[in-house]
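Okay, got some structures for you below.
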Structure I
Amino acid sequence: MKVVKRAVDRSLQVIELFAREARRIRMSNVGAELELEKGPTHRVIALLSEEGWAERDKDTSQYRLTLKRSELGQRYLRGLGLPGLVQSILGAVAAQCRELIHSVRRCRNCTDKGRAA
């Protein structure tokens, strides 16, 4: 179990490092930043790349996260039911300000229920 935990911890550390950096990062810099040896760093980045979480720039050999991270965040937010949550917050703000506040969600190709067709 310790081996699995260590592998998961390393993977999350690499994802968090990539998320903090707006630029691409060399594999050696990832290892140095996280104090990981070359082998474990390579295995984590290779796995993240294989699973679509990271991508390598062929010209510079540097890595960065893919949009999969953002897609996961969007699915999470949709699962929270944010439109209902936002509406309740806007209702409270409207009552406090005594102003009409309305939230509009724009979507191309939407049906009458606000979902993409």
Structure II
Amino acid sequence: MNKLGCSAMDCVNNISGLCSANVILVTGHDASSSSGTQCGTFAEKSFKNAVTSVGNTNYVGELKQIFSNNSEILMSPEVKCEARKCAYNKRGECSADNLVIFGPEARSSYGTACETFIEG
């Protein structure tokens, strides 16, 4: 399982820098660097987006994280990847152990990037 940290604090799935989504999609089919990627699952925090995202919430991971000592990441999504040039992309799945989604000022997926991307 990937361990994911996220700086997109205005994303409905972001809980204290962790991602509560069950599955995320990293887009950027022709990306040759992290700046060409985005978190396609990003949705700005709002009541409507919170309701919409209910079907893609990692409830088991959230419970594990709540009852842990918070020293390790237990709440991490499955990561689908469209960045075909990324060394971690294995048949559309991310194989990186640790992922970082960057987007501290993001208001849409275009303000995010997969900082773990390595061309390969």
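Every number here is computed from the coordinates shown, using simple stated rules; none is lab data. On a predicted model such as this, the values are computed, not experimentally measured, just so you know. Cβ atoms are built from the backbone, for glycine too; each structure is taken alone.
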| With helix-only ellipticity at 222 nm (-39500 (n - 2.57) for each DSSP H run of 4 or more, over all residues; to 500) derived from the coordinates and found to be -19000, which of I, II does the value describe? | I
| Rg and Dmax of the Cα atoms in Å was computed and gave 20.7, 61; which structure, I, II, did it come from? | I
| query | So relative contact order in percent (Cα under 8 Å, 6 or more apart), computed for just one structure, reads 39; which one of I, II is that? | reply | II
| Structure from which 2.3 was derived, distance in nm of label points 7 Å out along Cα→Cβ at positions 33 and 73, options I, II | II
| The value 12.0 for mean count of other Cβ atoms within 10 Å over residues 49-56 was derived from one model only; which of I, II is it? | II
| query | Can you say which of I, II returns 20.4 when mean count of other Cβ atoms within 10 Å over residues 17-24 is computed? | reply | II
